[in-house]
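Enquirer: Please go over the structures that come below.
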Structure 1
């Protein structure tokens, strides 16, 4: 699988991302709740004088009341809920950004492990060739049996390096499978490399891109906006809500005069207004808390802003250094070592140098190529970290990393 396929799989199947997507429903529910009006209240009341000896006296009333939010509280609650929903959306994006960095790092680590296995196979092949040449020269009487023994030892050591390289693939593969959410039994083999060499803009442009695209900064901004909305809501909650109600009642009475009883019924319609008097509690604690939250969010936003700039600077410097290291291997070390190895192998075959010179040159060739693989891995990781720091996927051009 190529890197693009693996990152797409991780976006879709990673357990943490799936959980965060489910949690987005909490923010949506909060927005719905904030936009709801208070429920009306239905009042029913019945009274009778039967228990006090006045069975003719009774009263029955029915009423309904409604609380009205004053001071624009509903709109302000909606603003708080909107900010919280925005924060949750940005948190999902930031989790995806960090996950992609981990996936890319895991991909490059597995790629490095597979490259080291290829190098171990190359080392085994070189030492087997040397052993074959030493045996041919021994049969021709050109060298002592010691050359064959030395070549055999190097071949066995190469077998050991190959086993170690194979063992290094397992943990790297399992880590990548865990990040992608794929079953552990999946037979995963990475292929290829990044799409090409990234086009690196100036440091100032990278900082601008990061400040425009980093989800963690957007989280801080949403938190600040939420703090401002909470402060506005807390100030509005100093104004008490008005409750208005209307009720209809029927009152039955009984009048007795000269032994004659007369019953009558009266119907009354009433209106009730209720408004708490804000004499003691004017939401001072709520306003103080909202001020503290707002100040904390502003401080955190400034810190995140500064941290992002430093992170971009570090990632940019790391990439430039890694690029120089890879360039030295590409242009100077690898071509020269490859040529030297061919020359010393041919010289040994012709009897011009001893076997120790060949063994030493092969060791140097393997060691430098292992450093070359590590340098490429550092370059790949530096690109991934710069993309994570900038919050975007850098554009690629052909001719990039192998």
Structure 2
């Protein structure tokens, strides 16, 4: 099986490496890729927002399966274009990808499916925002304001400052998007991925990511600064409960609408004092959670994704998992997330990648003519390590990060720290 991965982040680098480990996969290629992916497989230029260009490239490369990583091409209909070209594709249709492309749409489907989530109101003008901020937000809790559309993980504001909440909401509306005002959900957050073929749901392993830029959850929201798996503190029946109460009902509701969801359904969850609640849905693998989840996958990824793309999940063997723990640390460029600086050289990559249990997964990187690697995006690297415990995985990941030099870069030092301590690692 020849597989073409679409995207250029650390998520796609993790997908590429997992596919290379699968005996059912003969060739892996990527477009457009990055410096790290290019060192592993052949890469090709493509505009990821051009659905027809993706389909044409897949046909030209003789792909048997296309795996679309980012959300923007899915919302733009890339999976539809690939399937129209007669090629199997792992990724939902544009209609199904609206679960991520519109938070208001996701709320509508959740209501139909009876899926537990936060109370919310969709607002399109300042008067509606004013009313929602006063009625949806419970006394003593922060305001939660979400851009209805895609925002690369940075369209959500959680703040105790009412004026800041109002300003963010009005900025979203001024940009042409409705805004969703939600009640604040207490409790820890969990990410759970599920492979879907429109009917069958196969959950993967849960992970937790860290959205804030700095230690102790300080600073602005980002696309994610690190993640870990497994979650030693999570209830033992969490995956079964979420599959039964959240994932399967959503897939059933989408099928009933005539827009079946085939691809990766990502449930962002809050384990609140009132039980599990959905924070958001994504229509693709999350980043950086993918890095730690796939690091623990021991069965083949290619066959699993092909089964989802062809409606054959029910007959496919269940995924097999390592008992090891995995931790990923995101190394971000100077100025990220507000104004990341590009062009700074990166050194120490080889030394870091040679550490036991470590994978250095590239995101925002480019190769210069002299072969050197430079930063070309906000989140530059995901340094991922596995170990027999969260403590060992953390030690390995941070030891590798410390070998890498990128002027002005920053990363969190507390990824998985609390979980490692509480689990007795």
Structure 3
């Protein structure tokens, strides 16, 4: 069944997290429209309020009042518990924000989150002066804020979350000097763009980002762009299902988030972009139209950060492409909600795909003639669950997907939107 029509995805998850959590370091009041309504962003909002932040929801959006580091008094227990549920972004960014906050904070996650490594973000916070300890390298994280010092930190892995945490800690540096983060490969730049938008002193020189201590100044209002990672599922499905043409409206189009569109273009899909605005992030419409069978491609390691969340659905596209598709150095997928790399292999393999993991590379040989098992299992991984839903649409099959309820983590209206696009 072809997918046809225009749709607006939910608000961008990465931007929504940062808008809410950066309010802890900001002055003023801001009306925010278009925030993501997913479970992960709800975790950031819950933690913001637990730290004394004021957020009032109304018909016109969410009105955030900056806390300006007016940290709450410690309860009798001597610590504040912050439940981040399944949201890794919430926990990782909070480590930077709370590095300069007096008191003791315990950051916890749900069962899947508590298996994800946290030491790579706790370690740089110890360098800036906070005292952080993890539960054997995974959540919970106990963090005691203190006097933050500026540092120069070279990221060991390509991680926008770790980069953002270090930069946000730098806003509280007591010595007045710049905190500098050097990346190995460019990652999504939402933190530094928003820092600039909210009048922080920040500079970007290639892969070297510097920020000076100070207070953020809120604007009167902010319209969050739509989430390209959510849009990617329907746009990619349009590339593999004949007669499909789908347009995602008002999506964030920064280069660090649109690698999947560049990959689909190389594979032979008809991809077009209309830019509408460029401040503080590029925003516009993205259209993908079926243009015949796809062809295999190679995704280089340096391109992976720009499409890391889209690898599952791109792997589905690769199963329908002529020839071999290789995703290089996608080991970051091993530390998502599941070992996403192995889950992709097992579940697409259950559908008949010739797919394998070679070291840290994912290799897919197409095209695939689907076979239909009795069930599929997403492992409660929201991105894998959406990928499998679209695989079954392409295969014209209906079978149970275990863990499909996890889709609400990032895209609560996914099934409704899918039905609407199927109706054309």
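A short reminder: the numbers here are calculations on the coordinates, not readings from a lab. What you see is a predicted model, and the numbers here were worked out from it, not measured in a lab. Cβ atoms are built from the backbone, for glycine too; each structure is taken alone.
Enquirer: When you work out distance in nm of label points 7 Å out along Cα→Cβ at positions 44 and 340 for each of the structures 1, 2, 3, which one comes out largest? Numbers along the way, then the final one.
Expert: Details: 1: 9.9; 2: 2.6; 3: 1.6.
Answer by largest value of distance in nm of label points 7 Å out along Cα→Cβ at positions 44 and 340: 1.
Enquirer: Same structure, new question: State the single structure among 1, 2, 3 that was used to calculate Rg and Dmax of the Cα atoms in Å, giving 20.5, 59. Intermediate results must be reported in sequence, preceding the final value.
Expert: Values: 1: 39.4, 154; 2: 20.5, 59; 3: 21.2, 65.
Only one of 1, 2, 3 returns 20.5, 59 for Rg and Dmax of the Cα atoms in Å, namely 2.
Enquirer: Taking distance in nm of label points 7 Å out along Cα→Cβ at positions 156 and 220 from the coordinates of each of 1, 2, 3, which one would give 1.7? Let's see the in-between values first.
Expert: Working: 1: 6.0; 2: 1.7; 3: 4.7.
It traces back to 2.
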